[in-house]
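Every number here is computed from the coordinates shown, using simple stated rules; none is lab data. Keep in mind it's a predicted model, so treat the numbers as computed, not measured. Cβ atoms are built from the backbone, for glycine too; each structure is taken alone.
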Structure 1
Amino acid sequence: MSHAAAQALAKLEPEGLAPEGPGWQQRKSSQTRTQILEAAIDCLAEYGYARTTTQLIAQVAEISRGAMLHHYATKQDLIAAVIDYAFYKRLENYSRRVRELTEVQRMTEFAGVDVSWEMCGSREYRAYLELAIASQTDAELSALFTPKAHRYDRVWRDEIVKVFPEWGANRELLDLSVDYVIALLEGLWLNRDVWNAPERSARLRNWLKLTLQMLRDGQLSFPPATPPLAQGG
C-alpha cells in the first residue's frame with residue numbers, strides 16, 4: 001500500500017483498532033475489538049439493523065457479553081465504532097482493488113466501475129446500507145451516522161483524486177462524475193431483485209463507462225444547475 005493510501009486510511013481507523021503498544025495485552029485488546037467489529041458487520045449484513053443486538057454480536061463474535069462491554073460499554077459506543085469500521089473497511093478494500101488495476105484497465109476499460117459494482121456486494125457495503133437507511137428514521141443513530149458519513153465522503157473523494165490521476169485537476173468534474181457513479185450503481189444494486197434483469201444492469205454499467213470516458217475526455221459535459229420549480233401558482 002502506498003504512503004498516500006495509508007494516510008487516507010489512518011484518518012478513518014477506528015479508535016483502539018491498531019495495537020497501542022508492543023505488549024501482549026495491547027495486541028489482545030486490539031484483536032478482540034476487531035473480532036467484535038467484524039461480528040457486528042456480519043450481523044448488520046445478514047440480519048439488518050433492527051435485529052442486530054449487542055447479545056447477537058457477542059454470540060457471533062464468540063465472546064461473552066461482559067467481555068464485549070469491557071471494550072464497548074454501551075450500544076451507542078459500539079455502533080459508533082462499527083460505523084467507523086464499516087467506512088474504514090470499505091475504503092481499504094476499494095483503494096486496494098483500484099490500485100491493483102493496470103493502467104489499461106483503469107484508463108481505457110474503466111474497470112473502476114467494475115470495482116465499485118463489486119464493492120456493492122460486499123458485506124461492508126450491506127452493513128453501511130443498513131445503517132444509512134435506519135438513520136433516516138432513528139434520530140439517535142442519525143446523530144452518530146451522519147457526521148461520520150460526511151467525514152468518510154470527504155476522505156474517500158480525496159482518495160479518488162489520488163487513484164484516478166487521469167482526471168486531472170478538475171475537481172468539480174470528478175465530484176459530479178462520482179455522484180453519477182454512486183447514483184447509478186446504488187440504484188441498480190437496490191433494485192436488483194425487483195428488476196431481476198442482470199443483462200440490463202450490465203448494459204447500464206457499460207453505458208456508465210462510456211459516458212465517463214466522454215466526460216473525462218471533454219466530449220460531454222454536465223449541464224449547469226437549474227433553479228428548482230416554483231411551488232404553487
Structure 2
Amino acid sequence: MPDRFHASHLPESGPCLLEGSEAHHLMHVLRIAAGEVVELFDGQGLVVSAKVMAVRKRDVELSVVTARREVAPAREVILATAVPKGDRFDWLIEKATELGVTRIIPLVTARSSVDPREGKLDKLRQTIIAACKQCGRNHLLELSAVTAWSDFVRTEFSNRAAFIAHPSSDPVDLAPEIIDFSRQPSLLFVIGPEGGFTDEEVARAMSCGAKGLRLGSLVLRIETAAIALAALAIQR
C-alpha cells in the first residue's frame with residue numbers, strides 16, 4: 001500500500017495542496033521528496049494517486065495522476081456507547097474504524113462517569129483519520145456529538161434495527177438464526193456504562209423498538225462489548 005494522506009478538499013484532477021499535520025508527516029516523518037507518488041483520500045470516497053511536485057516550508061504541492069471514487073458500504077452500522085475511562089475510548093474508536101463501523105454516538109446516561117468535551121472529540125477524529133490511513137478505509141467513520149440519553153432515544157431509533165446490550169436479556173437473541181444482521185440496511189447497537197443501564201433506560205429503549213442482547217455469561221467492558229458487536233455485524 002502506498003503512503004496515504006488525508007485531504008478534506010481534494011480535486012479529481014489537476015494540482016492539489018497538502019497542509020497542516022498531513023504535510024508535516026509527509027515532509028518530516030516520511031521524508032518524501034518531489035517526484036514521488038502518494039495516495040490521497042478525502043474521507044468521502046474520493047481517492048487519488050498524486051505526484052509530489054514541490055515540498056515547501058509549510059505545505060506540499062501535488063498533481064493528481066489518477067482518481068477513483070469508492071461507493072460507501074450499503075449497510076450502516078452504528079455504535080451508541082457510553083464513554084469508557086482513560087484511553088480506552090481511543091482504542092474503541094480506532095478498532096471500530098478498522099472494522100468498518102459507520103458512526104459512533106457517545107452517550108451520557110444515568111450512570112455515565114465520562115463526558116468528553118469537544119477538544120477530546122477533535123483528538124478522536126484525528127485517531128479516525130490515522131486508522132483510515134493505516135487500514136485503507138476511504139470513508140471516515142462519523143463521530144457524533146456527545147448525546148444525552150433522552151435525546152438519543154427520541155431521535156435515533158426510527159427506520160433501523162436497534163439492539164441494546166443488557167445482562168438480563170435472553171442470550172438466544174444473539175443466535176444467527178434469530179437475528180440475520182446481513183438483512184438489516186441500518187443497525188444500531190447500544191452499549192451502556194460500567195454500571196449498566198438503569199431499568200428505566202432499558203424500558204425506554206425497548207419501548208422505542210430496541211431488542212435486548214446478552215453477550216454471553218461474562219460481564220464485558222464497554223469497549224469489548226462494542227467491538228464484539230461491531231465485528232459480528234460487519235462479518236455477516
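Worth pointing out:
- At a computed -0.67 (log10 I(q)/I(0) by the Debye sum over Cα atoms at q = 0.14 Å⁻¹, for residues 71-206 alone), which of 1, 2: 2
- Source structure (of 1, 2) for percent of Cα pairs over 20 Å apart, for residues 111-190 alone, computed value 40: 1
- For mean projected area of the Cα convex hull in nm² computed as 13.7, the structure of 1, 2 it came from: 2
- Origin of the value 4.1, where distance in nm of label points 7 Å out along Cα→Cβ at positions 47 and 199 was derived from one of 1, 2: 1
- For 6.6 (mean projected area of the Cα convex hull in nm², for residues 143-222 alone, calculated) the corresponding structure among 1, 2: 1
- helix-only ellipticity at 222 nm (-39500 (n - 2.57) for each DSSP H run of 4 or more, over all residues; to 500) derived as -8000 - corresponding label from 1, 2: 2
- With FRET efficiency 1/(1 + (r/R0)^6) of positions 79 and 215 (r between Cβ atoms, R0 = 25 Å, to 0.05) derived as 0.10, matching label from 1, 2: 1
- Comparison of 1, 2 - label where distance in nm of label points 7 Å out along Cα→Cβ at positions 39 and 63 is highest: 2
- Structure from which 3.6 was derived, distance in nm of label points 7 Å out along Cα→Cβ at positions 119 and 167, options 1, 2: 2
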